[in-house]
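In structure tokens below, several structures.
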Structure P
Amino acid sequence: MDSPPPGAHAAPPRQVILLGSTGSIGTQAADVIRRNPGRFRLTGIAAGGANPGLLASQALEFGVEVVAVANRDAVADVGEALAARAPAAGGRRKLPDLLAGQEGIAELAGRQCDVVLNAVTGAVGLAATLAALDAGRVLALANKESLIMGGPLVARRAAPGQIVPVDSEHSAIAQCLRGGRSAEVRKLVITASGGPFLHRSRSEMAGATPEQALAHPTWNMGPVITINSATLVNKGLEVIEAHLLFGVGFDQIEVVVHRQSVIHSMVEFADGSTLAQASPPDMRIPIALALGWPDRVPDAAPAVDWTTAHTWTFEPLDEDAFPAVPLAKEVGSAGGTMPAVYNAANEACVAAFMAGRIPFARIVDTVAQVVSEHHDPAGTAVELADVLAADAWARNRARELSGAGEGTTAA
């Protein structure tokens, strides 16, 4: 890297607000920030509140000004954990302010900073995504659900380049797109590990247990995302996200199984050339790039070791065994609130599967039934109320079909 010219001053650290700080993406983002104190400064964090000790430790380590806790019942526990850990952390003169509830997370997302990293899991991240966009912040987006369910609503509020993807697949596509003009793009190729049930038929997966579905072959992720990877709903969501992020038609987006998870995605250009982005399966690389975009952060994670032999394989996706991807293309093409229904029904079905109420094979089948029953009165003129109504209806209908009843709370 070139040295700065004489008399030049280093840029001040980028101020970062981290939503979902105690989850898998959040803790890895904290590691990137911890190792680059001259480049990033964490000013606010948010989490659900299930791990008050970790949330308090993060707040004190990074000296954040605000902590938001989604679960109001956990706010007192977080406050107690902060008070208990403060002396060991050096006795900061002032503990961070505490915000409560989903509205507290949305308020934090709109506060002054340079980058908001939204790593909240599930549909609850939508309000924070909209708040960050409305405030004009750069949005490093790991919460794909908010983009998918918000669809045109989110797209209308985002300025060009305001959303930077954190998903490894979309980060890879964004990097590969630097190699050509948009008019030269023929196809986006999204890679999938295939999850724990690759090469199994639908009948062979029918009796899969949660423990088996959570045994992902290459990535260490949260339980919802891991189950989504087993059904390949996660890949379906990524197809819709790629369409929204890059403006490429669904007929130009292909999913290919790449078991080793080293090629994170590819872009095929009009002349027959294909660019691929390769790195070991370590989320710190796309996280660091999103925080520093468009610049790279040196040594974010180890690179591929080219002194050893590698074998990388690619094969077409078995859409009969994993119908979640073609279903996602259907709902994505329909647009409106259909993607919100797909996402919400899936979240309810994953909760039902984890609770033992439905078998594994019924997750996508139930999602497909809920999607088929949905009538979208909003069409393309989607507003927030339409999205929230479709989301609530889909959850309730999925719970009814999974035997949970309308009043059950999703995990």
Structure Q
Amino acid sequence: MKTTFDYAKYADNCVKCAKCIPTCTIYQVNRDETTTPRGFIHLLTALQDGTLELDKNAKAIFESCFLCTSCVSVCPSKVPTEQLIENARAEIAKKFGIAWFKRVAFYLLKHRTLLDISAKLGFVFKSCGFAAATGGMRARFSIPMMKKGRLLPSLAAKSFLATYPEKMDFGGEKTVAIFIGCMANYAYTGVGDSLLYLLRTLKINALIPKDQLCCGAPSYFTGDLENTKWLIKYNIEYFELFIDTVEAVLIPEATCSSMIIHDWARVLEGEEEWVARSKRITAKCFIASKWLCDQTDIAARLAANGKRSVSVTYHDPCHAAKTQGVSKEPRALLGNYTIVEMSDPTSCCGFGGITIQTERFSLAQAVGKNKAAMIAETGAEMISAECSACRVQIGEALNRYGATQRFAHPLELAARALKEAADA
């Protein structure tokens, strides 16, 4: 099967120096040259010239990449390996189709009302017995595509978007919009609560667009470009209604912010009008910690409160540190805590997307085990990361391997510190 994408154009830049191999997440598991960045590139060029058939074996290989971009961050030629694999996954989706449960999930992500109902049912399901053994905090149960007895996040009784009015006046001259992300909307609602508390403290008004939909990352990383483009264009049209009235769009999620800021225009390549429209939106989009640290005095306010007795270790999400260069900002939000750095905070946690978390979960488990051990070695009381996907993966890994650290988003910890200071 010859492909329509020109992999060779990029592959020719690979000098086979192997700097990428020690950083590669899947290589840490497989120790196989096939599943290294240069191995992927070799196979992709073979796919292009027709010497490699896109069969189920090739499909499994290309779906084993975590898309962590570690290889790109160290590549002297900046070969965009993850982009090449994303294109390969689109070819895979065309040939093999998309699993039924992914199609259901992507359909729900396009229909907020149905997703709200599903989340409500999920909360009721959790409340009817599965949360009892975990004090109502988390539920361990099996669903058809996850038969591992996984530790999954509890769904909130009420989503973030349903909790607050669309406009919140905190007495300021500036207004920012919030793109909350699906996990923070339905499960980790404390993230949005904390962001609003910080904005209130800073006297920055908040706009919470009620009809925002998924950023498109889950379908994009799976190869479903049709659903991805639909979601991107919908959000662009919706955000155009208010983008001129806000200073910025704050996104408290590494994956969502990276998808919007870096991948929207890439997905729309060839549709120049839509590319231009997307860039008009994304010019005002920021991962929350970066905008707060660059545009407000939040770091100074936190530093003035002194240290708390709690120690925290910080994990750098791949879609923050590697694709956006955001690393020091979330640590600044943890200024009231004693930060104990783990041995390799930028190593991938092993989430890897829907396919890794369902059909290739043994790979996520292997990477998670290493990350959990790394976290445990710090002796820190808490683990923090500006990413709900990392939170899901790290929470499961910590639980499975007996570590005791509790997880909190840096926004949650910053808001907690300010509240404690105000109450003192």
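Every number here is computed from the coordinates shown, using simple stated rules; none is lab data. The structure displayed is predicted, hence computed values, not measured ones. Cβ atoms are built from the backbone, for glycine too; each structure is taken alone.
Can you tell which of P, Q yields 12.9 when mean count of other Cβ atoms within 10 Å over residues 163-170 is derived from it?
It must be structure Q, since only it matches.
A value of 2.8 was computed for distance in nm of label points 7 Å out along Cα→Cβ at positions 187 and 211; which of P, Q is the source structure?
Q
Of the structures labelled P, Q, one was used to calculate Cα extents along the principal axes in Å, for residues 27-82 alone, giving 36, 18, 14. Name it.
Checking each candidate, the match is P.
For which of P, Q does helix-only ellipticity at 222 nm (-39500 (n - 2.57) for each DSSP H run of 4 or more, over all residues; to 500), calculated from the coordinates, equal -12000?
P
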